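All of the numbers you see were taken from the coordinates with simple rules; none came from a lab. Predicted model, so just to flag it, every value in this text is computed and none were measured. Cβ atoms are built from the backbone, for glycine too; each structure is taken alone.
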Structure P
Amino acid sequence: MKRKIYLIDANNFIYRMFFGLPEFSTKDGKVVNAIFWMAKFFTNQLVKEKPDYVYVVKDAKGDNFRHELFSDYKATRERMPDNLRSQISDIEKLIELLKFPLIEIPGFEADDAIGSLAKKLWEDKENEVFILTWDKDLYSLVSENVKIYDTMKKKVFWIEETREKFGIEPEMIIDYLAIMWDKADNIPWIDWFWPKKAVTLINDIWSIEKVYEVLDSWNYEDLTDDAKKLFRWKAIEKLEASRENAFLSKKLATIALDMDSVQWLSLDDHKFTPEKLFSSDVITMFQDYEFESLIPQDNKKAPDTWKDLNISPKIIWDSETLFELESLMNNYSEIVLDTETTSLDIMEAELVWVSIYLDDENVYYINRGHRGPQVKDKDLQLFLTNLLQKDVTIIGHNIKYDLQILELYLNNAWNNSVSQESQDSQSTLF
């Protein structure tokens, strides 16, 4: 059986996680969505897919050799959002705690490190290399034992899938990108040649060098009819004017495959061992960032009880205590509210109780539907109506759901009241 090796394009992967999934924060306001989704991928999806080896590769900081070739390389790229920038160091810390090798080679981009590493690995036909990325450049590495893996769509691009995606052979993708303008990297292009024309040129002539050999020779006889149409006066003019850009673009888009820096990497040192992922440091990090769903059940702390917190909630089941609470709330500018219901479906849910937290000394459960004495609906309706009209900040977890529940409860009470008054009126008439 072949060795299954994952090469993860870290920068590309992190951006995709951040922009492709909802943003959320810890209770202290720290944005952690990219950290969470990276953590979930490593400890969940990766474990299920069982690669034999995993390498994480990142861009080196600062300029690289491409900036020396073209000073405006990536000059149009938008600045990384602050909410993503603030998560990068934590993601790198996570990767370190999970014991994945994080590869960074000064003066080069992740693409070059991945390309050189892939080349080293594909020389052994027993290795099956998966590059986890959405970067178009890296599709040029697809070959007999190198594939691109889109983890979002769970789709693997091998030679045929890559050919279908671009309309050309994988090894010609760099020439294709040299013709097309790359907005993300601000790579120059051959003016007037959009994707369809670029595909025609590449499929018929094969490379930038041969395109210009044909242009210089004025010999179009061996071209297909579609390619011949591209060598009319306007196209010839555009090709000639873009000659320097075309060759520069190919240099910028070409992935370095001969970096000596990757030669020291040994597969034996980077065997993927899922059972070692959940170290005490990883568990602590997940607890600190409130990633409870990622912590194995055996490692979860028992939830705190009211006794642990030294808090004694008071249960309200009569109107007198209920209106004492209403009077007490006048002294607070913020309250914490929660509801318990019979269903998560708002249209089916029945209100069971309402929880009110003012401070550690004043925590209340208003019992409407549990066993034991219960408040009357007319008293609870008046209490909630007055509460929602107060100039007070209401805080809660999933507060939108709670407020919708209370709104429906009050609306249903009002409708029932109107219906009852109508029936009483008809009874009086007859």
Structure Q
Amino acid sequence: MTAHVLVLGAYGFIGSAVVRALQERNLRVTGLVRNRRVAARVLPNVPIRVADLRALTDASGWSGLLSDIDVVVNCAGALQDGGGDDLEAVHHLAIAALGAACAERDIAVVQVSAVGADPQAPTVFMQSKARGDAALRRSGVSLHLLRPGLVIGQSAYGGTALLRMLAAVPLLQPLALGRVPIQCVGLSDLCRVITDAIEGQLAPGCYDLVEAHPRDLAGVVASTREWLGFEPARYVIEMPGWFTGGASRIADLLGHLGWRSPLRSTALTVLRDGITGDPSAYAATGGHIRPLPEIYASQDCTRAERQEARLSLLMPLILAVLCIFWCISGVIGLFRINAAADVLRQAGWGSSLAVASVLFWSLADLALGAGLLLRRWAALACIGQVAVSSAYLLAATFVVPRLWADPLGPLVKILPAAMLSVILYTLLEDR
């Protein structure tokens, strides 16, 4: 009888690839997801069950979700607390409850953890991962504990996206911690090991899934740059510690606003310690993890991957420019409210109405600029910016058409700003 597999985190970077790999092996697959709408877009025609791991910290909560399930593959995870992420709940408490529920029902578990997961690790990410791993071991379930290194896939997310962003910088190669050791694993290799585990071709146990020999981060970035088809960097700039520390603190702050930047302090701390594991246990089974050059050789790089790398690099700049543009526009309107109102008075508006209009639209500009800072409102803010820009252009055309001929081009400049909002809106789709 074909095994029925429940994949946690089914529309994530690893989870979506696992779902497709299992389907290719003709296994019955159901995804456990937090957002039904995203799942329908990323995994059309895949049966799904909707639940939030943060609420599944008791074994009884898993009962309905595990109905008719033979194997659970856990691909769910988060990098750092904040923005709706709770590492202790997602990595430890929910997984401990899952282990207890699976033990009662004789359901096997494939746990996708991470090399470096240890209770004494310097990050909450690794500590919570280790506690979840330990809880599964104690539960008595049939367990495959897989600990991949830096996962390299065709698509980009998290660490892979950061690599491509760095590689996309033209001419220069900014780099921090360039000498730290890294061991990679191809996403297709990880998926193969998971399917082998489910089909009984790999004995239960703990396996570090990493290439045989580490390479430094500078070499990984250079290989990524070559795969993307970008020119080799003419100059390598080693970023000082104070710069990377400051960037991670800003990224942490934005993380609390919902922005899941790969530059957050957890990622840099993990990177500082290196991403390495011991491949011997998996090698002893006869298994082979391809080295990075073979991983990239097996993956096609098209115009889409190159554009994605460049746009990922540009997206934070576009976000910052739009935020500053709209906020400054609002502030100028407030501080020069009478001068702005004079334009409307000259068009025949009453003084009070002119001042009220400038005040309203200045506050609207500020709200739209500030709205970009909160991830959950950013897309709506982009739509608002386009709508307000259109209203400005339409109203000015009828009320003060002479502004179209103004040598400073105040109306003409609205057009590229509105288009930048449209571009950002399309870039905000992260899955």
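A few comments on the model shown:
- If helix-only ellipticity at 222 nm (-39500 (n - 2.57) for each DSSP H run of 4 or more, over all residues; to 500) is computed and equals -16000, the structure in P, Q: Q
- Structures P, Q were compared on distance in nm of label points 7 Å out along Cα→Cβ at positions 39 and 295, and the highest value belongs to Q.
- Source structure of the calculated read-out (log10 I(q)/I(0) by the Debye sum over Cα atoms at q = 0.06, 0.09, 0.13 Å⁻¹, -0.46, -0.77, -1.12) within P, Q: P.
- Label whose coordinates, when percent of Cα pairs over 30 Å apart, for residues 167-334 alone is calculated, return 32 (choices P, Q): Q
- Comparison of P, Q - label where distance in nm of label points 7 Å out along Cα→Cβ at positions 367 and 399 is highest: P
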